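Just so it is clear, none of the values below were taken in a lab; they were calculated from the coordinates. Nothing here was measured: the structure is a model prediction, and the numbers come from that model. Cβ atoms are built from the backbone, for glycine too; each structure is taken alone.
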Structure P
Amino acid sequence: MPVIVRHVLIVDDNVSLAENIAEILQIYGHSTRIAGSAEQAFPSGRDDQPDVVVTDYRLPGISGAIFVRRFLATHARGRAMVISASTDAKTIDAATEAGAAFMAKPLDFTLLERWVADAPA
């Protein structure tokens, strides 16, 4: 079954984890871009619109859930996932109410790649 290539924006202030996610997704053929905060994710003039966003819940500035709401408001066909080491109901509910999927850390990279590949075209 052919892999569907997606452009993935990874937003996490943990640079090592973000690079790890990017490297794994690139192995599967996806293109990636990393931002350390929601504010850095969409600097003015950027025209590479992601198909998928993977964001940490706890970010400097606004939360990952708020970022997801803003992303989905302007990217109707986009797909978002919030990742977090916190698996309390408040965190999960905030992510899902924003319109994102949720995955707990440590990440299952196989499931993450399947989720990315299944994003609508």
Structure Q
Amino acid sequence: MVIFVEMDERVTLVEQTEQNVSPVILVNKFNVKPEEDEWFLEAWATDASFFKHQPGFVSTQLHRGIGGSSVFLNYAVWESTEHFKRAINNPEFQSGLGKYPPSTVASPHLFKKVSVPGISEE
């Protein structure tokens, strides 16, 4: 089962899903034991496949720390917080959380793009 640790100690993921934001970016950092890397990748791929077929899903990408790291970072784009909330509350997704390795620690957090003049535009 996945252990969840809030990325922001002041704002929970649940509180974030109550906001009406479009589009929204999910960033989720995962830590796993090195010997459970393949197990984690299989579980993540199953979830990604599930999300790919959910309304409002746009895209996802998994990244892995370099140099032998067992830290993974998922970046997913959703049309809105409402779409994301429906997907993660789906009983099929919830029941699948048990397929992750026991060492899995996840820190999901929602973001919106910030426009910085001269650097990044919306």
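Name the one structure among P, Q that helix-only ellipticity at 222 nm (-39500 (n - 2.57) for each DSSP H run of 4 or more, over all residues; to 500) of -11000 was derived from. Only one of P, Q returns -11000 for helix-only ellipticity at 222 nm (-39500 (n - 2.57) for each DSSP H run of 4 or more, over all residues; to 500), namely P.
Of the structures labelled P, Q, which one yields 2.2 when distance in nm of label points 7 Å out along Cα→Cβ at positions 10 and 42 is computed from its coordinates? Among P, Q, the structure yielding 2.2 for distance in nm of label points 7 Å out along Cα→Cβ at positions 10 and 42 is P. Source structure of the calculated read-out (semi-axes √(5λ) of the Cα gyration tensor in Å, 24, 18, 14) within P, Q: Q.
If distance in nm of label points 7 Å out along Cα→Cβ at positions 58 and 90 computes to 1.9, which of P, Q did it come from?
The value was obtained from structure Q.
As an exercise: mean count of other Cβ atoms within 10 Å over residues 50-57, calculated from one structure in P, Q, equals 14.9. Which structure is it? It was calculated from structure Q. Quick check on the output: 25 is relative contact order in percent (Cα under 8 Å, 6 or more apart), derived from one of P, Q. Which one produced it? Going label by label, the one that fits is P.
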